[in-house]
Structure 1
Amino acid sequence: MKLTQDRRRRAIPIVWLLASLLLIGCNRGAGGSITLRDTGLRFQHNRPVRSVVFSPSGEALFTASQDGIVRAWDLPSGALNEELRVRTGWASAVAVDPSGRSLSAGSHGGHVGTWNLLDWTLQSETTVAGDLITGVAFDPSGSSLAVAGLDGPIYIVDLADGDLAMQLSPGIQRTNWVAFSPDGSLLVTAHGGPTSESMVALLWDPTTGQELRALAGHSSPITEAPAPGLESEAVSIPGDVNSASFNSTGELVVTSGSDYTVRLWDALTGSQVVALAGPGAEVSWAAFVGSRSVVAATYWDGRLRVWDYELREVIAETNAATGLLLTGAVSLAGDLIATSDEHGVVRVWHVRFE
C-alpha cells in the first residue's frame with residue numbers, strides 16, 4: 001500500500017478566533033445555554049467523505065473518503081499533516097486507538113489496514129469480508145479491532161498478529177456501524193435491510209460473541225406505490241439504523257435512522273428511553289456530546305442539530321451543507337463536532353456550554 005507524502009495541500013487558512021465570533025446557534029437546555037459556532041475550517045476531498053474521527057487529544061482530525069484517501073489534519077491550524085491511500089476502492093471507515101498512536105482504515109474488498117501514527121508505517125493488514133467495510137472501532141485497550149462489513153457479519157481482529165479472533169453473525173443483510181462501550185464490556189452494531197425488522201441495533205458481549213439484546217424500534221416511515229393489481233398491498237422501502245454509540249458511562253446508546261428519528265436506549269435492559277423525531281429527513285449519524293444530556297445529529301437536509309434529550313427539543317442547529325450530510329464525529333472533550341457532506345467537504349464546529 002502506497003503512502004503519499006504530498007504535504008502541499010492545506011485547508012482554508014482561517015483563524016479560529018475570528019471564526020468563533022460567528023454565532024450559529026444559541027439556546028438554553030436542561031444543562032444551561034449552548035452555543036454552536038463555525039470554526040471556519042474546511043477540509044476537502046475529491047469525493048464524499050464516509051467517515052471522520054478526532055484524535056483522543058482533539059488536536060487532529062482524520063477523514064476517510066470515497067476517493068480512496070485517508071487524511072490527517074492538524075487542529076486548530078487546519079494544516080494537512082499526512083495522507084495515505086487504502087488498498088482498493090473507497091476509504092470507507094476510520095478509527096484511532098485510545099492512545100492516539102494507531103489508526104485503522106477499512107475499504108472495499110473487506111480490507112483493513114492499521115498504521116503507526118508516529119511514523120505512518122503500516123503495522124498490519126488483513127482481509128475479513130468480501131464487501132465494503134462500513135465501520136471500524138478499537139476496544140478501550142487498543143489490542144483488538146471490531147470491523148463491520150456491508151455483507152452483515154462483524155469481525156473481531158487481534159491487532160497483535162492481525163488474525164481474526166472472532167466472527168459475529170447477526171443474520172441481517174447489512175451492518176452499518178460498530179462501537180465499543182467505554183469499559184469494553186459491550187459492543188453495539190447498527191443494521192439495515194429490506195424490512196422493518198432489519199432496522200435494529202444489537203448489543204453483544206465482545207469476549208464471548210454472544211448477542212445480548214436487540215434495540216428494536218426504528219421502522220421505515222415511507223411506502224412505495226403498490227404495483228398494478230396489488231393496490232391493497234403497500235411495499236415497505238428498505239431502511240437502516242445508520243449509527244450507534246454509547247454515552248460516557250456506557251449506560252445509554254444513541255441510534256440514528258432512516259425513519260427520521262434519533263433514539264436513546266437503556267444499554268442494560270435494551271428498552272427505549274426516548275425517540276427524538278425531527279423534520280422529514282434521514283438521520284445519518286448521532287452521538288453524545290460530552291457527559292451532558294445532549295446528542296448531536298446530522299441530517300440529509302444538510303442540517304446539524306443538537307438535541308437536549310431530557311427536554312426532547314433541539315437546542316442548537318445550523319445549515320452545515322448544501323446537500324446531504326453523511327456522517328459526523330464529536331471530540332472526546334465534547335467541545336468540537338465535525339460534519340461531512342456529499343461534496344467531500346468536512347467542517348468543524350465549536351460547542352460551548354454555559
Structure 2
Amino acid sequence: MKIFLVAVIFGILVLSGCLPEEPPVMQPPAVIIPPSRRVNTVTVRRGDVMHMARPTAQQISGLEATVLFPLGGYLIEELYVDLGDEVTEGDIILRVAMPDIIEEIEELESRRTRLIHGRNQLEERFELELRLAEQTGTPFDDLSFIYGRLDVDAELVVIEDRLATLYEIEATRWLYAPVSGTIVQLINFFEGMTTTPNSRIATISDRTEVFFMVRTTEREHMHIGDRFTVSLTILDADFIMEVVDPEVEGIPLRSEWGDARFLAFTSTPPAVPPNALGSVNIIFGEERDVLYIPIDTLHVNEDRSFVYIIEDGIRSLRMVEPGLFGNNFVEIRSGLEEGEEVIR
C-alpha cells in the first residue's frame with residue numbers, strides 16, 4: 001500500500017512539473033554572415049607572381065660641349081641656332097658687335113701701312129744719297145738714316161703686338177660649334193642683349209652615343225655588366241640595356257650625380273629625343289604558373305599565415321603557406337585551391 005502511494009505521489013509531481021530539470025547543453029556559437037551584409041572577396045587564381053622595381057632612368061649624352069663667350073660687355077648681333085638644332089663642328093653659333101675693336105684695328109693697320117711705306121722711302125733715299133756720295137767723293141753721314149729706321153721699326157713692333165692682341169679679341173666675335181651634335185641648352189636671347197664674362201651661350205650634346213642614368217636607391221641592385229629591360233614611354237617600346245663603366249665609356253661625370261649607374265643600348269640605339277625618360281625593370285624574384293592572392297588578403301601572426309574564407313555562410317580561418325611576395329600578389333603554395341574565394 002505504501003509503494004502504491006509513493007508511485008501516485010511521484011506521478012502527480014511529474015505531471016505538475018515540480019521536479020527539477022537538468023540545464024540544456026549549449027552549442028558553440030557560429031558566425032553567420034547575414035544575407036544582407038556584403039563581403040568583399042577575391043578569387044584564388046593561377047598565374048605569374050613578380051617582385052620588381054621600376055626606377056626612372058634619365059637620358060644623358062656621352063659627350064657634351066659648353067660654348068662660352070670669354071668677354072663681357074659686347075652686344076650680341078645675331079644668334080644663328082635654335083634649341084634642338086643639329087650642328088656640325090665649325091658651324092657659327094653667335095656673332096657679337098665689336099665696333100671699338102674693329103675701329104682700332106683699322107687705325108693701326110692704316111698706321112702700319114704708312115710706316116712701312118715711309119720706311120721704304122727712307123731706304124730708297126739712303127741708297128740714292130749713298131751712290132751720290134760715292135760718285136762725288138763727298139762724305140756720307142748715315143746716322144740720320146739709321147736712327148730713322150730704328151724709330152720706324154720700334155713703332156712697328158708696338159703696332160704688331162697690339163694688332164696681335166686685337167686680332168685675338170676680334171676672333172671671338174664668332175663662336176663656333178666645337179663638336180657636332182644637338183643644341184640642348186641655349187641662352188634666352190633678346191634684342192640688345194650683351195655678354196657677360198665666360199657666359200654660357202649653348203651646350204652641344206653628341207647624340208651618337210646615348211646613355212641613361214639611374215640615381216635612385218634601386219641603383220644598388222645594378223652592377224656593371226647586368227642587363228635590364230628599359231621601357232621608353234616616348235617611343236612606346238622596350239629595349240635591352242647594359243650597365244656600363246662611365247670611365248671606360250668616357251661619360252663626363254658631375255658631382256651632383258653621386259654614385260649613379262649608367263646604361264647603354266646593347267644594339268644600335270634608336271633616335272631618342274633629348275631629355276627622354278625611361279623605366280628600368282629590375283626583377284628581384286619571379287614565380288610562374290602558381291596560385292596567388294592579393295597581398296592584402298593574407299594575414300600574418302608571428303610564424304602563422306592565414307586567410308579568411310566563407311564556408312556555408314560562415315567566416316572561417318584557413319592556414320596557408322605563402323611563397324614569393326610580389327609587388328601586388330603573394331604566391332600560395334598550400335592551403336587554397338584555384339577558384340576558391342578569400343575575404344579581403
Query raised in the report: For which of 1, 2 does helix-only ellipticity at 222 nm (-39500 (n - 2.57) for each DSSP H run of 4 or more, over all residues; to 500), calculated from the coordinates, equal -8500?
Result: 2
Requested in this report: For structures 1, 2, calculate volume of the Cα convex hull per residue in Å³ and state which one comes out highest.
Outcome: 2
Query raised in the report: Looking at structures 1, 2, which one was relative contact order in percent (Cα under 8 Å, 6 or more apart) calculated from, given that it came out as 30?
Result: 2
**Report entry** Structure responsible for 30, 24, 16, with Cα extents along the principal axes in Å, for residues 129-184 alone calculated and labels 1, 2 on offer
**Finding:** 1
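A short reminder: the numbers here are calculations on the coordinates, not readings from a lab. No experiment lies behind these values; they were computed from the predicted model shown.
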